[in-house]
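Read the figures in this text as sums done on the coordinates, not as results from a lab. Being a predicted model, the structure only gives us computed values, none of them experimental. Cβ atoms are built from the backbone, for glycine too; each structure is taken alone.
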Structure I
Amino acid sequence: MKPLEPLIHDVQDFPRKGIVFKDFTPLLADPAGLALAVELMVNPYRVQDVDLVVGAESRGFIFGTAISRELSAGFIPVRKPGKLPRATHAVEYELEYGRDRLEIHADAIGPGDKVLLVDDLLATGGTLVACSELIRRAGGTIVGITVLIELTALQGRRRLAPHGEVHAVLQY
């Protein structure tokens, strides 16, 4: 089995000075790497009865749709403001450098729906905590949170502890 780490490239000073960006686009271009990443992200949840997979904009869509297919579950996108055409639930959250807002269709998740939350990267946890709040408001139950990459020094896992168990394929 080909390891995934060589398919993740560090980009210095992106998107701003002092940040080391983990670029996984080479992994997406490698069919075996992409298949392995999806497999490793989904495996812990194959025995769960997942109704819906929720993916955070925008890179959570990449893995979320593939994982929903693997689990025969529906896919629900969490979007930035103004991108969804019908009534929404919304939550504002803190970013490292300001505030942002995420939305989900108000009717996307029903009471008792079992939800797997997916994103590409766990850093501080702000985006995934906001997604968790949207799922809770809609009445869903989070069965787990899966990410490709976790930046452990930023301790996002600690912020997510009340919202669900986190599974990360790669930790840096």
Structure II
Amino acid sequence: MDLKEKIRVVPDFPKPGISFKDITTLLKDGEALQETVKLMANYFKDHDVEMIVGVESRGFILGAPLAYEMGLGFTLIRKPKKLPGQVLAVEYDLEYGTDSLEIHTDAFAPGTRVLVVDDLLATGGTIWAATELIRKLGGEIAGLAFLIELAYLDGRQRLDDYDIFSVVRYDE
């Protein structure tokens, strides 16, 4: 199955010059969603993964079924003030300004091998912040999984210490 064909490309959204990759068309296709999850699970099956971490918000959509498929637990990385209890936060740079992400301080035990899941790898800023949170909690990054990689934005270079798997890649 060509999963790239299942992703709708919307020109000039949300602003002129942007070619938005809409994953809702893939997600509504049960067979395509199942294939996506199986591809991720198969790639990481020999990586000694112990926990799946999904990054808000579309990383939740892919991370939870991946955790189920692999028989693992699932935890969340969220935007500020969305998690109850004690959290660890990290700030990161955006094109114009900064943002931050948070994780529960008891999300996993130190030394846990974590697979980070998100829908999109673009410049790598968000996922870099997620890996910082995991490292600060004492976790080991087993790998990074994405549905889409926008290779022309060079996010992979920012994350070159990690094993990265992308289901679909756009080179331009």
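Going by mean projected area of the Cα convex hull in nm², for residues 75-114 alone, which of structures I, II comes out largest? Of structures I, II, the maximum of mean projected area of the Cα convex hull in nm², for residues 75-114 alone occurs in I. Can you spot which of I, II the value 2.0 was calculated from, given it is distance in nm of label points 7 Å out along Cα→Cβ at positions 11 and 131? This value belongs to structure I. Thinking of I, II, which structure, once distance in nm of label points 7 Å out along Cα→Cβ at positions 59 and 123 is computed, gives back 0.9? For distance in nm of label points 7 Å out along Cα→Cβ at positions 59 and 123, the value 0.9 is produced by structure I.
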